[in-house]
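Every number here is computed from the coordinates shown, using simple stated rules; none is lab data. Computed from a predicted model, the values in this text were never measured in an experiment. Cβ atoms are built from the backbone, for glycine too; each structure is taken alone.
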Structure 1
Amino acid sequence: MSVIDMERRQVVVIGAGPSGAIAAALLKRKGHDVLIVERQHFPRFSIGESLLSHCLDFIEEAGMLEAVQAAGFQLKNGAAFAWGEQYSAFDFGDTFSNGKPTTFQVQRADFDKLLADQAALQGVEIRYGETVTAVDIERSKPLLDVVREDASSYRIEADFILDASGYGRVLPRLLDLEAPSGFPVRQAVFTHVEDRIDCTGFEREKILITTHPTQRDIWFWTIPFSNGRSSVGVVAAAEHFVGRSQNPDQCLRSFIEQTPSLGRVLANAVWDTPARTLGGYSANVKTLHGPGFALLGNAAEFLDPVFSSGVTIAMRSASMAAAVLHRQLQGEAVDWQTEFAEPLKRGVDTFRCYVEGWYAGTFQDVIFHPDSSPQIRRMISAILAGYAWDESNPFVSEPRRRLRMLSDICATETP
């Protein structure tokens with residue numbers, strides 16, 4: 001291979017989504033040479049549109065907060081839950097962790113492009129339309145094979161690779177790192193609508209999570225945007241799709257028709273965008289790091305969309321990995337397992353506990369309990385705002401025990 005086909009870089013980031021843009025910008029701000037290789041062209045569609053407050057901490061750290069605040073995205077101040085005629089709202093301005101009081105609901109095509117553009121403005125090089133096809137980590141420095149859209153190819157030797165490829169899961173696929181997620185296979189059907197919501201009590205500043213009236217493991221999201229549109233979707237296990245239309249639009253509408261409270265919210269909606277489906281999205285890996293690489297966000301693990309934790313985990317992993325990698329590139333001895341994988345996993349496992357509790361119904365019992373104490377609600381609100389790593393919060397430090405105890409109390413108090 002000729003010299004022109006080989007390139008030498010310090011850090012290669014695979015993927016220009018939120019975790020890739022944040023990690024690249026943080027490393028560039030520390031003076032490192034960073035290249036992002038992105039298979040798609042931005043803007044491009046993605047879900048995960050309701051950000052948690054903790055996301056803004058990392059956006060701010062990466063020097064992008066002012067641009068995000070100026071972009072005109074829908075302000076979000078909390079999360080609301082509906083089940084039949086029951087309604088429970090949590091305010092991110094009143095949480096145990098005292099984090100950011102608000103965040104945003106975003107159309108990801110615009111949001112992701114904004115973050116990538118901000119990284120580029122800080123000096124990060126981004127190459128769109130290029131695909132990593134092979135990786136060799138059995139050498140002193142990792143080697144990547146990259147194919148351009150014109151089918152030409154080249155190689156990059158890097159000091160380190162960060163995989164921020166999201167659902168593409170580039171390194172897990174190429175390095176045989178895939179592992180079962182442990183979650184049942186669920187499917188999402190979703191679309192964007194001109195919502196025309198005039199329902200009394202509806203709050204555009206909150207994501208609305210609606211539980212199916214009789215099947216508590218079926219739930220819907222309604223995420224209002226600032227332009228009068230909303231993202232609407234349903235999530236259910238495979239068996240709940242049996243006997244329903246194979247047409248995604250009709251399938252989604254049939255679920256909503258069974259859910260009167262959501263039907264009222266969307267009574268005036270204009271269904272002008274074909275629905276999409278996404279199934280089997282839960283994923284896991286054998287390891288979050290290895291010689292010369294680390295996995296960020298959805299490239300490593302994706303739990304479930306119910307609490308919008310995906311982008312938060314992605315950004316948190318980007319910040320943590322960038323900090324460890326900066327020290328490593330400066331010649332310090334680092335331990336990726338104890339400084340990155342284990343602390344990241346603690347927060348992910350906190351989210352996992354509440355996701356499992358949601359589908360089991362125990363966390364729903366807590367959310368909809370009419371007489372929960374204000375302090376407990378503040379602790380739960382902190383988790384819903386993304387602060388799942390704040391171990392001063394008892395519902396973070398002991399999530400399973402605390403949730404079990406609380407759900408038992410709720411069950412005994414239920415008439």
Structure 2
Amino acid sequence: MIPQKQAPGVFPFYGEEDRGPRKRSGPLAGVRVADFCWMGVGSVATRLLADFGAEVIKIEDRTRVDMPRRLPLYKGEVRNYGQQDATADPNRGGLFNNYSRNKLGVTINLRTQRGRELAEQLVGASSVVTENFAPGVMEKWGFTYERFRELVPDVIYARMSGYGHSGPHENYRSYGPIVQAASGLSYVAGLPGREPSGWGLSYMDNMAAYYNSAALLMAIWNRRATGVGTEIDVAAVEVGVSLLGPVLLDVTVNDHTTQRPDYPTGNRLEHPQAAPHGVYPCAGDDRWVAIAVFNDDEWSALLTAMSSPEWASGPLFATQEDRFANQDLLDGHIAEWTANYDPHTVMVRLQAHGVRAGAVQNPQDLNEVDPQLAWRGTFFEMDHPVIGPARFEGFPASMSGQGPDHWRSAPLVGEDNAYVFGELLGIDKVEIDELAEAGVI
């Protein structure tokens with residue numbers, strides 16, 4: 001749908017096509033979530049709830065829409081990261097469409113007293129509240145667990161932040177790469193003999209989101225069993241620490257240090273010793289294959305797949321310990337062989353001999369080539385009134401008799417205002433129009 005003309009920085013109302021809302025199905029049907037979340041750490045967590053039947057009501061501010069609406073993820077559009085762009089259509093944000101599928105969307109200006117009153121009305125009509133604002137934002141608006149319990153005695157209030165809402169760093173601001181650094185993950189990532197590199201994207205947003213989802217599901221289960229709500233406080237830095245188990249043990253138990261020339265280990269694996277173990281070049285531009293060999297039987301199978309090369313018969317590679325000690329030389333030989341084939345050919349050939357191998361797949365491979373993903377239906381398509389048909393990654397598990405309820409793509413800006421404020425909260429149309437005119441919604 002083509003948006004109406006608008007003043008700079010103020011996004012328009014859209015027509016009310018019949019895209020829902022409708023009665024949800026799934027194990028979480030009947031759970032209503034007042035969702036203040038944005039970006040991945042919050043929005044991915046509530047997306048899982050929405051996928052399985054919860055009525056998740058996404059709360060935005062029309063004059064400063066969520067950052068995922070503003071990211072340059074739509075072909076042909078140029079946007080300034082993190083800045084408002086009055087010329088870009090906020091309903092074309094691909095990342096937002098991914099994060100917010102199956103959700104409803106309302107707009108509330110929480111900087112106004114009436115807006116905060118509306119938000120409290122919505123909380124009072126919900127059973128779960130979620131947020132992942134910077135520290136202190138919810139408190140500034142008077143939105144505390146104690147206040148929400150006054151509105152809903154058995155409320156579940158899930159808070160998601162970088163450091164948690166207690167302790168000396170509770171007021172620190174964070175972002176995905178910052179979380180990776182503070183948790184210790186960046187220090188142990190990268191190539192040997194070089195500075196820690198960390199990860200280029202905010203992977204910890206998604207990792208923390210899944211912990212958030214698990215905590216929410218446990219809280220919902222507990223409330224159904226006991227009638228008691230809870231406050232959840234997930235700290236993304238602690239999620240990162242939970243991924244460091246082997247490194248922490250190696251330092252504390254074996255008295256090893258990570259400050260040495262051969263650390264980080266890159267693609268190599270020390271525990272257990274594996275060789276060859278890494279990513280090797282293949283035919284084509286920037287094409288690679290991953291190979292992992294853990295014992296003599298797998299080594300023999302690899303050699304058979306490689307037609308028993310003469311270089312492999314020497315004493316340098318006789319045992320797994322020998323191969324591990326001579327990885328540089330071994331990797332060179334493996335790379336010379338893999339460079340003759342495309343990565344999928346190497347993968348299929350080695351897997352046929354029982355050797356662990358996988359093509360390093362790029363987005364085009366995942367989307368168009370991989371037969372396993374196609375067979376499993378990993379990607380599915382939903383239509384959107386502005387973007388058009390778009391593909392999504394699905395839930396990575398299949399369950400007999402029960403699956404996600406994908407009923408609608410992400411909401412347009414303020415798309416469900418009439419339903420939520422009118423039908424759910426009982427506000428008459430005259431007042432809704434007045435609230436819109438005053439910029440409250």
Computing semi-axes √(5λ) of the Cα gyration tensor in Å for each of 1, 2, the value 37, 24, 20 comes from structure 1
Compare FRET efficiency 1/(1 + (r/R0)^6) of positions 122 and 170 (r between Cβ atoms, R0 = 25 Å, to 0.05) across structures 1, 2 and report the one with the greatest value.
-> 1
Quick one: Rg and Dmax of the Cα atoms in Å, for residues 154-305 alone came out at 18.9, 58 when computed from one of 1, 2, so which one is it?
-> 1
When FRET efficiency 1/(1 + (r/R0)^6) of positions 138 and 338 (r between Cβ atoms, R0 = 30 Å, to 0.05) is calculated for structures 1, 2, the one with the largest value is 1
For structures 1, 2, which has the highest computed value of FRET efficiency 1/(1 + (r/R0)^6) of positions 66 and 362 (r between Cβ atoms, R0 = 30 Å, to 0.05)?
-> 2
